[in-house]
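Chemist: The next part holds the structures, each set out as structure tokens.
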Structure I
Amino acid sequence: MNSIKLFTANVKLTATEEYLLNWINDKPDLFIEYKTQEIAKAANCSTSAITRLARKLDYPSLKKMQIKAQEKMSEIKDNYQIISENNLSANIVNLNTYHSYAIKETLTDIDLDVIQWIVERILISPRIILFGVGSSKRACQELATNLIKIGFNVIFYEDIHIQLLNIPMLTKDDLVIMFSKNCQTREIRFLIDACYEYEIPSVVFTSNKNFSQKEKVTKVLTFVTYEQSQRITAISSKIAQLIISDLIYTEVFNHDYQKNISLVEHGTNLIAKWNTYK
């Protein structure tokens, strides 16, 4: 079964709270229907744990949290149903669901202050390192290519060894941007530690709102995914990261629109000459 998490935490949770959050996301119908004592019994936790979790997720009461869950469930049933069939028509509908959900939820909840900080930092950074592997590499490469088009000094290699060779040459004026769905790969974890050790500003784009090294990163921008029980390919995470990449680039581009239009036109003309060169 494919699923959408109704709630995610922006703050660190205890093991009990994490378990309770997973229970709520796995059994939303019961969570909406049950009273506090019934939830505690079904989830095998205390009533105080339920209250603490609601407050940590910024809900003044369990009732308010249940109302929000009901609203989200209604929206999912109306707009984001997955068809449990294996044919072309079902695949088209499901792909539309994965992509539309990821785009809408990512852009709806995006932190505008973090976007503004990233854009301003890109504009003043002498060097920008971009890193991502797997499906995250696509969004990373797209942002790198677009920034190069308008004159930014971007360093992008998929090979972590080459990227690490650049770290000692960076200063506090430079910027490292990483794309990673969960921030759990060895490459991303090591790169975060290296930036922290060398005091280089770093940005992470991820769907994991509370990854273990969050405090070591200068800024975190999260995106939303529609999780698949059998992940045959990165669907919603890929499109969500591309949306963030495009948003960052558009904001940077518009900061000096006329100059950047001119740069793109010159580049396009040069490519046209190359294509007809004999």
Structure II
Amino acid sequence: MNPKSLDNYQEYHFSVGDTDFTFFSETNSLAYQQNSGTTMHAHRFYELFHVLRGKITIHTGIGDVSLREGDTVIVSPELMHTTQFAPGSLRICMTFSFRKNKNNSGSSYYDAFRTMLSKPYIHTNAASDQPFKRLAYYFQSNHNERDELMISCLHEIMVLLKIAHGSQNASSAVLSDTNSLRTYIVDNYFTMNYQNGSLVKLADLLHLSPQQTQRIIKKMYSKSFSEKIVQSKMQYAKRMLLNSKLPIAQIASNCGYNSTNGFFVAFKKHYGKTPNEFRLEAKS
């Protein structure tokens, strides 16, 4: 299947045996990092990191993952995490989902991938670094068959990861069956732009009207745009109250509130208690 694109977003499809993969990338999928990091967040999709140069640390609620050159990690959907980059680090970051197809029904690849990806994250340096290096090259290439070559690299990467992690019996797993570029863009927008998100800006990203965008959001989350923005703010606030020592005023500011009072009102409406009460109860 040919890749789909929408401005700075790209979607790639391929199959490994009985498993259909959809990979999503943005213009910054291949990027140098200058002593920067991300805020605590989670996705509806799997997130693949590979370190081409330098060091990356991924902080999660269940421990830290330290990555060096040649290391790969896949973070499962809904796992809260934040990423810290050493100066000058170069990494590939792509998001993906997978599902079982009706073809090649005799293949056991799907169960193997489901087992491998059932953990909160997998960290390995067992897979070859070469397909990642080729992938990085094609990211910057103007080759006539660039997209097909990238798909070939992604296919090789997933097969190598499957081989490296064996094929034990499948266990229960959190699977993302959402293979839509629009779904990815919407979900990523709420993950990264909850502080000052705008329905008009999201609609522009999707090349849709605000009304059409509202319908997509309602279908995905059973919430309006404004309700989903508030939920994203509150989820971030809850994580910071539980897992950090940041002052509440700073958390309010990080959530995009101009006043601490407005944050208190929103938080109590959402959780039934003030931020102070929530933090004190968590400590006790």
Structure III
Amino acid sequence: MTTNSAIRVELQDGLATVTLTQPDRGNPFDDAFTREFKQAFCDLWDVNGLRAVLLCAEGQNFSFGGDLKSFYPQRAELAPLVRRWTADLHMGLQRAWQLPVPIVAAVQGFAMGGGVALVAGCDYIIASESAKFGSAFAQLGFSCDSGSSITLTARMGAARARRFVLFAEVLASEEALRAGLIDKVVSAESVQDEAQALARRLAQGPTLAYGQIKRLFLRAGSAQLQGQLEDEALGLAQVSSTADAQEGIAAMVEKRKPVFRGR
């Protein structure tokens, strides 16, 4: 078992359980998370006998995504911070999504922004009936990152994914199921058990065949993963320097409605 401040990794019988471990803060994407996430999935590539991964989170919510409280004091100088964090996060996402074993995600509570992009890149998503999935980037005056344009398009189709992000929608679990964003809805009491059971079942399957299936479907996407992630990161860094992005962060933290001026 490997435990850091933001992520814990446990290995048993070919199954790696990767757990987000900052529940009191809503498991945010912050400096510690981006570093540890990259390291965790880089390390999993070197685990002999790895056959499946279960991705889950402690607490009431899977993840609120980007840590706005960290952004708020630095909102006038966000571009360097965005470039630094996305350098780690996007490398970790590439290592995760290209890992040649199945990844099952268990989602409870809110999965927002980068959190929803992260789970959308997994091979199977089981969510509790009370889970909610949202993309708040535009609400903050931000463009999307964390692979949103890749994973949401792959799951929902381009038009539906674009609408989801453009209008900062929040989908209940049944709505997310109908949109293709997730794969199964279960009771809150059983979401972790069902996800673990499925991950263990996959860990007993034809691992090499699973790896090839994942590789082929990833290559069948319309965009190359590495290039698209870099485009997202640089685009977000540019947008984060705008007055609207700074206003969006301030409004969210100050609990008021933002006033965007298109600049």
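Chemist: Assign the value 1.0, calculated as distance in nm of label points 7 Å out along Cα→Cβ at positions 67 and 139, to the correct structure from I, II, III.
Modeler: The read-out comes from structure II.
Chemist: -0.28, -0.47 is what came out when log10 I(q)/I(0) by the Debye sum over Cα atoms at q = 0.07, 0.09 Å⁻¹ was calculated for one structure; which of I, II, III is it?
Modeler: It traces back to II.
Every number in this text was worked out from the coordinates using simple rules, so none of it is lab data. Every value quoted in this text rests on a predicted model; they were computed, and no experiment measured them. Cβ atoms are built from the backbone, for glycine too; each structure is taken alone.
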